[in-house]
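Please go over the structures that come below.
Each reported figure results from applying straightforward, stated rules to the coordinates on display, with no laboratory input. Fair warning: this is a prediction, and the values are worked out from it, not measured in the lab. Cβ atoms are built from the backbone, for glycine too; each structure is taken alone.
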Structure P
Amino acid sequence: MQTRINAKNGDVLSILGMGCMRLPQKGGSVDETRAIALIREAFEQGVNYFDTAYVYHSGKSESVLGAALDGEARKKVKIATKLPPYMVRKLENAHKILDTQLSRLRTDYIDYYLLHMLGDKAGFDRMCSLGVIKWLEGLKAQGKIHNIGFSFHGVKKDFEELIQAYSWDFCQIQYNYMDEKNQATKEGLELAATLGIPVIVMEPLRGGKLVNNLPQAVKDVFSQSGGNKSPAEWALRWVWNHPQVSLLLSGMSDERQLADNVQYASDANANSLTPAQLELFERVKVILQEITKVPCTACGYCMPCPSGVDIPACFSCYNEKYIMGKRSATRSYFMSTGALSAKPAYASQCTECGKCVSHCPQSIAIPDELKKVRKEFEAFWFRPAMALARKIMS
């Protein structure tokens, strides 16, 4: 198992971390016996970073992880879990949640503690106003929390503001070869590194979409490479190739996935992919671009929209629907156009002023394309659901 050093605190971290959001299931719930065995096997194979959250598997994830790592193993691993800001209305809520987490995890400290799905600086400011950040700093001074960070699903602008709003110990972003220009983006990854903030990567396989739902032409590119590597291995190695990445999380839900990923992590180094290998991903992107609906490169020249529409995010989700499937794209659309941000940014806010069109280097008829996005994603339930989500998150 390859490791990388967290330059901010000296921790030696396995480049493969285990995400505990997709533990083995049985009868509609976590198969606790199998999940505990899987976590322990990951530990035996060199995985020393385990990521969970208060809400994963309705709390079962933390409990199972605590049972699996109870005893001597706890001293040899780093446990990351998350405080959900949308469940915190007053500081006492955060106190209660952390007490529950420590009990579930059978520990008296958390190595890496994250604000879960922190969407923008406004969300961070709310945590400050409630006294949550000051409280976390006090816990860190006491040794109950060793590192303070946040996980992010949103857009580049919000990430850049958020990452510079506080002296974070680390952050967690979605990053893979399909999201190089989406969410936090490569520029966001590099900004975090410039600021000396370690980056944990989640969704390196987009929840399995970069393995299970790839067009045959993409599979052919990888298979013809001569390296006998699976699409999963290529995708993971692409993330590990970035020296700014401290480790990636994989939601391994069975023994075969664990065995394969451990093998991949045995010799994956930063800057190890050759120019020819990196070209494979460019060929894959060309194939995927051919089946996209809008040729948006997320350059951002169309922004800001006077009506508040996040145009690149809308088009990214629209294209994702035809590449990865509607379910994944709908979730992305909901999260990136209002559910997690201070203001809504969905397509139906467009007033067709046309200001964006004159700035688009791709000459996209943006208002017309936004109508298609609206038709695709904004069914009758969309606005009520968005309003409810925004109320909860605020």
Structure Q
Amino acid sequence: MSNKIHEKYRTIGIKQLRHNALERDQSCTFDKKAWNALIQENFFGIMAPKEYGGDALSLSDSIAAHRGLAEGSLDLGFVFTVSVQSVLAIELLLKFGTADQKEKYLKPAIRGDIVFAISNAEHQAGTDMNKIKSSVKYDSAGKPFLSGNKTVCTNVPFADVVLLSAHNEKTGTFDIYLIDTNLGETQSWTDQLLGVRTGITGALYFDNVHISDIEQRRLGKPGQAPSILQACFDLDRLILAVMVSGCLRGLVDMAIENIQLRAEKDPEFAKHQYIQEKFYKVFSCAEKIDGLITMIVNDLPDREVLSALKQRRNTLSVLKELLCTEAYDAASDIFELFGFLSFKGDHLMQKILRDLMAFKFLGGTKELQKNMVFANYQKSSALKLKQKATISTLNTTPKKGKRSEPII
């Protein structure tokens, strides 16, 4: 099934998106026609249970679909926007949403009737919940008001609902809420970002906006936001890797075609070690990424994916670090293979490089991944040492009524 799904969405990517990807990048335009084409294929319901209108396919099938779409389109901005809805929002709702929230948001999201955005970052705070200033406050009559200034929100200029993190004054907790974007003020940031301009990233502002049913809009239990955000980042790193892998595979095909055309005029061109080295670097990077993806998803259940990914966070961090370093460097080498043409503004490589540069920061930088792995191992080591100390104490503490013997 996965191979058929991969080829299906690779074809859609080529026909629907690749031909005008550069034009949309230059004009900062989102392709609603391609979005609607994915709706017709029930792309947003690939993994969702059938009771909500999904196809209940496997995680491997979902990975194949996203990789194929990225490989065919070479438009990481658009595919990232798609993944926010098809993977992140839907999986978070399935895991943490109430029955009412699933009925109100999940089914329409799978049908494509509503578009989701995810908004956690804030200026000078990033996603550090201790620095985030967005808040839900209550007046003397108990009426709730939401205030916040969110930056780099995916899909927000055309989204209907945003998953937004904020501190709740009444409960004293950090939470995530399902908020209608028309209640706030949106702004496009596409002209300020280096990459993903065809995904229309933007900012979202709330200035003391009254939301009467704010408690019913909370995703999960009070104070559960850190766990939800971590699950979101786990999925984010996996899907980012899948998309970059697909894009690199598409670049491999595009590069070899260019090499073949030039070799027809100069047979020695393709034999040059410099040319083969550039080509190999992209191919080997895609292989490494796919190898780590396979390691992560191997034996992963098709449902309860979020819980299972928690056990693979260190590998996910290594995977993201690979995207931050080798993927962009490999694409830069392919850039050279196209020669002078690639330096012109009307070459697709211009967009691909900008997208890959932006992907260095989406989902956490190389430095962040290093810190996360070290912190995870340090925490695990501290726990083991504590357990050893406890066992040692139990073994050396004399039992009541019995004489302790010296340990030799």
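Computing volume of the Cα convex hull per residue in Å³ gives 140 for which of P, Q? It must be structure P, since only it matches.
Out of P, Q, which one gives 16.3, 46 for Rg and Dmax of the Cα atoms in Å, for residues 5-204 alone as computed from the coordinates? Answer by label: P.
Have a look at P, Q and say which one yields 0.96 for Rg/Rh (Cα atoms, Kirkwood Rh), for residues 109-172 alone, as calculated. Please report the intermediate quantities before stating the final value.
Numbers: P: 0.96; Q: 1.05.
Attributed to the structure labelled P.
Distance in nm of label points 7 Å out along Cα→Cβ at positions 181 and 285 computed as 3.0: which structure among P, Q?
Label of the originating structure: Q.
With helix-only ellipticity at 222 nm (-39500 (n - 2.57) for each DSSP H run of 4 or more, over all residues; to 500) derived from the coordinates and found to be -15500, which of P, Q does the value describe? Source structure for this number: Q.
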